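Several structures are given next for inspection.
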Structure 1
Amino acid sequence: MLTFADVTLKSADLGGESLIPDIHDASINPFMICDESVTDELRENVGKGMLKTRIPYKDQNMYNRVFSQKIYKAAILENEHLKAVFLPELGGRLWSLYDKDAQRDLVYENGAVIYGNLGFSNVWFVGGVEWNVGFRGHSAFGCRTLFTRKLIGKNGNDILQMYEYEEKRGAVYCINATLDDNVLLVRPEIHNVSDGETYMYWWTNIAVDETVNTRTFVPTDHSFITSYREGGYNISRKKIPFINGADISPCGMAPEAIDYFYDIPKDSKKWICSLREDGKGLLHCSSDRLIGRKNFLWGQNAGGRHWNEWLTDGRDYYEIQAGLIKTQFECFLMKKDEVIKWTEAYVGVDFGTNEGDFFEISEKISKKFYNADEKEYLFDVSECCPLWLIGSGKGYLAGLYKGSDICHGFEFPRESVNGTTKFYLDLFENNVSEVNVETDFTVNTEILKALEKRENRNWFEDYILAIGLYEKEDYDKAYALLCESVKKNSHYLPLTALALFEDSINHDRNKAFSLISLAIVQRPDYYPLVCAYAEISIRAMEYNAFISFYENSCEEIKNTGRVKMYVGQCYTMVGNIEKAEEFINEKLLVPDVREGEYSISNCWVLLKKAIMARDKGVDVNSITDAEVLLEYPVPYSIDFRMHPTPIAKKEK
């Protein structure tokens, strides 16, 4: 049975979406290095389909860590054995999967919705099962609403269907879910509705409880292993489960954050299993099409432990995952009009214990393999019910400009077009459209062509067109349009975009600072703009300018953790150590600290290095980071380093 209801969850406030476009220096995107153990095929694929910008998606970076009881709309599949709770407003996340017979949750149900900066659009949260589509990273739709409706199967079973149009790749994706006795079945679909081939990506991420002795089992003896370093990843292929003499299957064996991308043989059954010490756990099985399997661990160092605590409400978690490719550093090409479908099964298992030989236990698990393909008939549909929730208007607009339905069988109604997409409907219908600065960006080729052909464009139309052409890497036209937009109206949005372009593409720090200085006076209370102003000021070495701005800011901006970090860095750079220490200390709380970001610890080192230089009467450049960390270890409360810097040995 499928029901729709409200559920109340402890949750932080998501906040709004940033109006500042993602214009940045693409050369700082993560590096990916394969060693000689990696196969030629994978080496050639690594890096394919990676993106240079998040546009058209806006950053969701205005959340906080203030918790209250919030109401979310939930889709609940339930029978006498299982209860599966999905959150369509949060990317269709499977929030919990409760086994009534065993009286336990089969996936990790977090105690709260806690937002962190780990997603494609910044925001992300831990718990349950998420669906990542299109491009590398936690989905851009992870905290956005999906179209949601009930289907009736020909077998009489209820089917939950959630779907959206993904504009960047030109694809419609869908998650269908139903119950088969004590098994949850999920059948995702991806439809290429673009005008040609398109790169594609899919990973199903499953959060499960982590204990020191929880073990992960897979049907293989090799894994591609990723080690994180500031700025990128090193990839190697190694024999498992023993690496350097240690069994890597228990969660507690990872000293630091690590990925294991399991190299599952082509002719092997496709599954991954997490088992606690008592032998209870979750077995995830799938069609052969879902070839990839992965295990992600935060590891046992201070930064990893801190991340686990930062994102959860009292219990540790780790992830078992499944993808359409071997690793998450590659994409594959979908042919024009191609449709990909597969089936996943979520099965509760109990083997009494997880102790024993890795391969012997794997063989036992393999015998419990649930052939999800044999249950495909449960997704044959006899009736579609009306939409319960409506997603974005991008699918309707894509069909409108294309001149036909964007994807047969999926409803993208006109009423999905709202305030943030109405501009494009007015453009198509030649209606006069009032400027709405909250309008979504677009990379739809037909819409961009319509904008280019439009005579007497106003400043906002130039601006929107410029952002779309920037994403297409037509930098000359984008730059010219931004300049034209600013000439027509010195509004903070084109000023900021032009400043970001000067800073990251043209590398003219002084010009960027001049432009952003004009923008910030218009919206000094707008957090995303303040962050852009701070970063450009620091790169332009205009430290005193940002200090002055901060001292005259409103209290809301002054109390924001990231802004405190920026001003602390500026005080350090101008030599005001006492003032810097008021901001850079163990109490600094930055809600949107990014995965892999070392800014906080770098500010700590920068400040302490200045202190050591002052106290010793030496040049600051003569002191190494390792020496600083030996004298002043990064406090646990602000340590988010997934791989700490090696520390020098103290002389006796």
Structure 2
Amino acid sequence: MSFSFSPGIGPRSAVSEFGQAAAQEGRFFDKSVVGAMLAFVRPYWRKMLLAVGCMILATGFTLVAPYLIKEAIDQHIAAGDASGLARLALLIALCYLGLYLATAGQEYLLGWTSERVLADVREKLFRHLQALSLSYHDRTIVGVTVSHVINDVAVINTLLTQGFISLLGDLLVLVGIVAIMLSMSARLALLTFTVLPLMMLATYLFSRSARGAFRLTRKRVAALVGNLAENINGMRVIQAFAQEATAEERFDEVNDANRQAHIEAIRLSYIFLPTIEFLAVLSTAIVLYAGGRAVAANEVTLGVMVAFMAYVTRFFQPIQELSRIYTTMQSAMAGGEQVLRLLNTPPEVVDAATAANMPPFTGAVTFDGVSFRYRDDSPEVLHNVQLAIQPGQTVALVGPTGAGKTTIASLVLRFYDASGGCVAIDGIDVRAVRQASLRRHFGLVPQDPFLFAGTIADNIRFGRMDAPLEEVIAAARLANADDFIRALPDGYDTRILEGAVNLSVGQRQLLCIARAALLDPRILILDEATASVDTVTEVLIQRALDRLMAGRTAIVVAHRLSTIRNADVIYVIQNGRIVEQGPHGDLIARSGLYRELYQKQFLHTEKPPGGSEPPGG
């Protein structure tokens, strides 16, 4: 198990009060989800208010234009009033120009707000993900989290910044059209509305099936992204074991499930939308027939008939748009549940309200009766651990795989909190200080060296972004990395590609050592720092580590024999308990677990000093 960097700073979730309600599924409209998400729109209320104003103007122009056409036909065309017709034609043109400008303004304002809300929500999620404890990241598939941050946020944003404004505009258009149609001809208006009960029935039937369908699509998308991320990360292993076909079969299963879920959602939409369009055409035909007869009987004017046709067309456009908004809302409610569930996941390691900054310390580390379990329902992995590390000591933690070595080091860094007992530094409980102030005094060299995309200099500076280049170079020299860095075409400005594929594992590890050295840490943690490198590189790394550990408290997790031999104290861990402790020579002299591990794991790769076998070997 290797460490990953996790700064323990993050904002308190502003939507925690919505956690319980957000988890309730099966709602068409979940006010808790919408209310929590609207909090992200609130900072841009002025832009949204302007967008609403543009929407109202556009609605007014939409309603006025057909009425002006009616007036042109009845008052001017019928009377042969060319000058009056010209004035009214100009007014109609200005009306459509106003409609264009109002609509363009609305779209611009909504687009502007949309992009900022999208960025804000994703920033909030990212900060929260950094605040979450490593236990969350241990049990959560990376791709699923990525899907929540990218896909679910996008669909919620569409609803918040555009859907609700469109919904309000459509409702205003509907109300206005109904009022105008009733004022012009109540009989024709009522005939137009005869299809509304059928529309309401179609909407009800669609909504019953759509809720589950759109929720399933969000889950299937998350599963697909998770599977894809896993396969990309594991491509080396897939190809090494020639398991491309197996990986493809598994991906096809997830991909097919995603396809089926989306097909079902699309099928429902494509049944519902044509149904609404058919009913709109049916209503138009009714108006055309009944209105034509009314014009022939002089019950209404031709202008009223033409205006009615225009209003009927516009009457069903908002209804069709409302159905699309409904589809978006279904998807947004499902996505919102996932986003809120993530935002309301509390960090398991938090700073106490009374936590202070960690004062300067000498580096004494003590475990006093420490027990630990990763979850409340999981078994203990550490049992009543007692250990004491003096300032400046090098301590090695060895033992079988899964014994609890890395867990002990993780508790010192406070990646997790002890379930029982106390972890203290210079007598200060690590839970009594702020996580960030505590970790600033640590240097970590992980087993799997992780570098970020960027320059070599920026990666060495990662713990001290303001460090001058001279100090970066000094840290690289201490880590034996300066020579290979200068041999690169761009030296310290060489860009590291994603995954650091343009560097060897040994070079990555040397950069990680330089990164730790630049911090000048009081306590150094080495997690099998030479486990994945060749013998020549190991010598370079070991020399760098020896210089780095000098004068510092160092905790070495399952390091190779050379470091273990030189450790001041070796703690042998088995099944979450310390079963032996002492320097290398004393432990070898005993017939215990360390000697057994030494013989099994180290004897064949490295002989003791002088080439002699261990006693009894």
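Just so it is clear, none of the values below were taken in a lab; they were calculated from the coordinates. Only a predicted model underlies this, so the values are computations on that prediction, with no experimental measurement involved. Cβ atoms are built from the backbone, for glycine too; each structure is taken alone.
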When FRET efficiency 1/(1 + (r/R0)^6) of positions 288 and 408 (r between Cβ atoms, R0 = 41 Å, to 0.05) is calculated for structures 1, 2, the one with the largest value is 1
Comparing FRET efficiency 1/(1 + (r/R0)^6) of positions 48 and 472 (r between Cβ atoms, R0 = 41 Å, to 0.05) across structures 1, 2, the largest value goes to 1
From the coordinates of one of 1, 2, semi-axes √(5λ) of the Cα gyration tensor in Å came out at 70, 25, 22; that one is structure 2
Note: FRET efficiency 1/(1 + (r/R0)^6) of positions 88 and 248 (r between Cβ atoms, R0 = 35 Å, to 0.05) at 0.45, derived from one of structures 1, 2, originates from structure 1
One of 1, 2 was used to calculate mean count of other Cβ atoms within 10 Å over residues 296-303, yielding 20.5; that structure is 1
Distance in nm of label points 7 Å out along Cα→Cβ at positions 40 and 328, calculated, reads 1.5; among 1, 2 the input was structure 2
Note: mean projected area of the Cα convex hull in nm², for residues 128-183 alone at 5.3, derived from one of structures 1, 2, originates from structure 2
Re helix-only ellipticity at 222 nm (-39500 (n - 2.57) for each DSSP H run of 4 or more, over all residues; to 500): value -8000 computed from one entry in 1, 2; matching entry is structure 1
When 1, 2 are compared on FRET efficiency 1/(1 + (r/R0)^6) of positions 384 and 568 (r between Cβ atoms, R0 = 35 Å, to 0.05), the highest value belongs to 2
